[in-house]
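We did not get these values from a lab; they are worked out from the coordinates using the rules stated. Just so you know, these numbers come straight off a predicted model, no measurement behind them. Cβ atoms are built from the backbone, for glycine too; each structure is taken alone.
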Structure 1
């Protein structure tokens, strides 16, 4: 909720516009501009004033965004995993943690990655076995994480690790902020079947986390991870383009484009992962497949599903604007809908392009974009929590159905798993 409910859209726009007229200079360097932006309190308008924001609502922040667009002014760094880190630190961090980590995220001085998934506990995040053991004024971490976007150039990571093996699995997890630049952390890229290498696996062998970099209290990691995961699921399908300023000319814009190229490179195939609904109708018209009754039927189904998903997303956004931060079920509904829509889009593209949809190169449909859609779509049913996990969340929290039988209660040390050495 806003701390300034009486400020109108126009009043906020005028304030932001006046500030930009006085401070915005496209000839400045990007780093220097970001420092001015943060100091001015316009870096993250919805954040608290003591942490570089204005305590505005989402609608009020829209007035700020409009003023920046009208001036062609560059905003804060494109976060990626940094967005998840900042959101989680804002909710659960101490004042010292917020002051240490939030500003470099906004200015782009520090990049982040997310260290959640593990080879032996994919969708069962609470079944993780990466260890964190207290050693004086530090924690010592050993284990392996996987599917870590941007870990190859991250300065810090948000990490969940097990700190207590003698309590039920959800209770023995803690949440850490880890320095990725230490030699005890090794990052290896993973090659995907669509040719990209957006993800990594991360190995930690006696890696160190300072005691003050425990986020929240020991054993609260599951609750804090839920905050991160909710933000992640709400971000599916979001715009990562960088806005209008990407096409403007000038030194600061070129620096911004260079920054975007690094930050957004892992996400270049994400539109294909989502199925490229936007290409379905033009492709059907272009190829003449629109005259096929089966194609028309499947295309209509796709468009209807996308519209329904957009309405669900708008409902969740409205709840957040009303101050309801518990939108995990809506996030799960949106995440599951994204998977279903992507598969339907892939089906439509296959109907339209036929066997040519398997081709790559200059002779293939859209220079291989259609083929990339087909091999990228399966990922959306896995990333951010599998479809099966989302169905469980929806059934239990939305439909209030009985929980499925569990066989992993009691101390985690005694729970059967595929890793014997803990």
Structure 2
């Protein structure tokens, strides 16, 4: 089948919007039309709410919709990580059950990976899943789970075989977060926000059909989720598309949805370091006349621009349909270096006042929030040490480190 041209895609989307776009209809009704038409995620397969278009042409469709002010499918939070994972590893039943409701925004998602006893050693998970009757019974604890307090479903990594090596004894599930036996407790951070949760599972149930992939495939499936997550953590977010008039029921409902969905993430610009504020702050404080500060700013800007170019190469690979690779780890590690560099430069510019909060403090507390938030970027989504190992082994092809955690997982020493 011949691939359509850019002009043909633009023309077809314009015609479809002329017949369907109405800013006064309910948001879910609009997104249902969008999902069923395939124009919500044109790069997805035709049989699963897409059009099978390459990413470059999918972007063309997004541009056309943005230019008339049309709202997109739901994209916030872990939704699209769940969708990407299910598209690659999910059964037809799972795709049919979950993908459409992801796009319409009717379901929200979270990710149950990290545990208090294993840190960045994701394969060391000890939350257990035991098959009894028609259900997997889940017991254990997860932590640092963003948005679990209002999620409908979670992506769960749990241990199903204690006699297999640790990477081979894991399985991947979709779990109902609202059921009895799932206790979600919010955690207060030192920057004042409460984005994360600790979650306790006590005989929670997962139906057999919610196993993603096969028993023991959990690590392989989780790597797919992590690759997409790290590509999104490279410090380069898709630019905001121009919107037309934002009046009407759809836009009002979308604003309310975004406000709720983005609440846990509103401090994320600060954890990235706010490189966008550095030069402006230096001028405000008169620090742009200090040669040592100017030198550090120059180093930071060079690093930030280099990281941006690396991230753009990764985005270009994605647009060409190339599979997720280790470039996500390169981008995430670069983002950590940029964030720490920003924290150091903001401290040089502002001095001891950088520790002040409140309305009378520099940028009404934003600088202080940067300093206490930046450490998170080197931990979330896999620590810098994990990213260095991935880069060393998969990019530089260096030999792997000697391991002491081989053999049956039940015999591996844990804390």
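Source structure of the calculated read-out (FRET efficiency 1/(1 + (r/R0)^6) of positions 272 and 400 (r between Cβ atoms, R0 = 41 Å, to 0.05), 0.65) within 1, 2: 1. Assign the value 1.8, calculated as distance in nm of label points 7 Å out along Cα→Cβ at positions 40 and 96, to the correct structure from 1, 2. The correct label is 2.
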